[in-house]
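Take a look at the structures listed below.
Values quoted throughout were computed directly from the atomic coordinates according to the rules given, and no laboratory measurement underlies them. Worth saying up front: this structure is predicted, and the values here are computed from it rather than measured. Cβ atoms are built from the backbone, for glycine too; each structure is taken alone.
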Structure I
Amino acid sequence: MNLAGRSAIITGGSRGIGRAIALKLASLGADIALIYQGSREKAEATAGEIMDLGVKAIAYRCDVASFAETKETVSAIRNDFAEIEVLVNNAGITRDGLVAMMDEESWDSVMDTNLKGAFCMIRHTVPLMLRRRSGRIISISSVSGLMGNPGQANYSASKAGIIGLTKACAKELAGRGITCNAIAPGFIRTDMTKDMETADLVKAIPLGRMGTPEDVAEAAAFLALSPYITGETIRVDGGISM
């Protein structure tokens, strides 16, 4: 099975987990629309790597927390790619701090990017999928959304919200052939976690290592190809949340 002739949108696609997912889906034949908010240079570099695999890739700058910007960006992608079969909601940020001292901006910014951003992308992409009566929506949650994590009340809440959003959308859209699933990574070696890796942390992971972005990308590819799995949250965590 492959994704030849299909198109995928990936938010936060210029680096880390998003980049790995983009490259994995591209290796299976999918054309890729990369959404980024930070470095245009990194986004264009990732798009170039994707095109080297023989598929189409375009990078779009967009704040996923903006309902208007996501609507405009999805419209542009629709014009460039014709049909959208896969949406990967990967964009996410952290603003860690103890809840007793967390300020409003730290709460709002994380909820807006991580949870509202996923809603905005689903809201504007689903009508395209409904017309085709098929689609795959994959949203990146976290084991923090399953277990909670001290110092991450905002992040844990946003990632738990992703799971609820996924289940509700799965029930709403199943009748139109659209699947909605989530992936809950554990400790994945990225720029966001580069200062977290310690011997004690690795010892707490049953498989004995931090994960890689490619580990998450394998799960995303599996879900992109799976027509009969919906409403699920797949943990990619080395067993740490068992």
Structure II
Amino acid sequence: MFDITRDRAIYTFELNDVLMPYDPRFTNTMPYGIATPNRRGARFSAEQGNDSDPVNARLDGALMSEIRGQGTEELKDFLLLRASANVNIHDYLDWERKQRFTLGYQYESTQRGGVEVEQVDLVSNLVELGFESELFQGFDVLLGVKFLQAQGNEFLPRIDQFNEVIDFNRTNNGVDFDDQEQLYAGGFRYTFKEGVYLTLQYHAFNSRKGDNNPNDFNLNQFFVLYNMYF
């Protein structure tokens, strides 16, 4: 939502028969979901409780590897672990108004052996915290933070219009990853009815790509967003 509200050009209005680029810092194990090509392995998930219970927790994981090496006979190995929980504080305090705390953590690792020019070692950690407080009927205060840390290196294939690998790019303009990103968000939401609500939001985002990197930047934005699901 942070990107979509800023740039209509990133919307995808139709199916694409060419694999689109992705950022391995955010997900590398299955960047195209369960339909990601050139993967084999195992996935698992477990969940306790539901949305209305005092605590709803979920654990997901995947242990995958490439079926065929890209640019080398060596295969990449992927490990993905994600845990999340929603805590309905009002249930413990016996309050009528909803007070919910959310938290999540994701760990992802990509490894490839071989000689030095083939080796890949990328590790990312993502922490998410959120708080939702219902002040009165239909009116909520929203707070959230995200912290991303990615370190290592990776090679991404350049794909032509026939989904053939034509070259490889070392990501981050030839520099190994040493990135940190933080997103702080706050706002208000008014719900007119189920699936229809209005939010006023403020985001403060900063990105650091190593010591004294000229690509470091900060971004602050305030916007109004109207959502209607039908």
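Some observations on this one:
- With Rg/Rh (Cα atoms, Kirkwood Rh) derived as 0.95, matching label from I, II: I
- Origin of the derived value -13500 (helix-only ellipticity at 222 nm (-39500 (n - 2.57) for each DSSP H run of 4 or more, over all residues; to 500); candidates I, II): I
- With FRET efficiency 1/(1 + (r/R0)^6) of positions 52 and 108 (r between Cβ atoms, R0 = 30 Å, to 0.05) derived as 0.45, matching label from I, II: II
- For distance in nm of label points 7 Å out along Cα→Cβ at positions 100 and 204 computed as 2.0, the structure of I, II it came from: I
- Value 18.8, calculated as mean count of other Cβ atoms within 10 Å over residues 60-67, assigned to which of I, II: I
- Comparison of I, II - label where distance in nm of label points 7 Å out along Cα→Cβ at positions 124 and 156 is highest: I
- Calculated for structures I, II, relative contact order in percent (Cα under 8 Å, 6 or more apart) is largest in I.
- Source structure (of I, II) for distance in nm of label points 7 Å out along Cα→Cβ at positions 28 and 76, computed value 0.6: II
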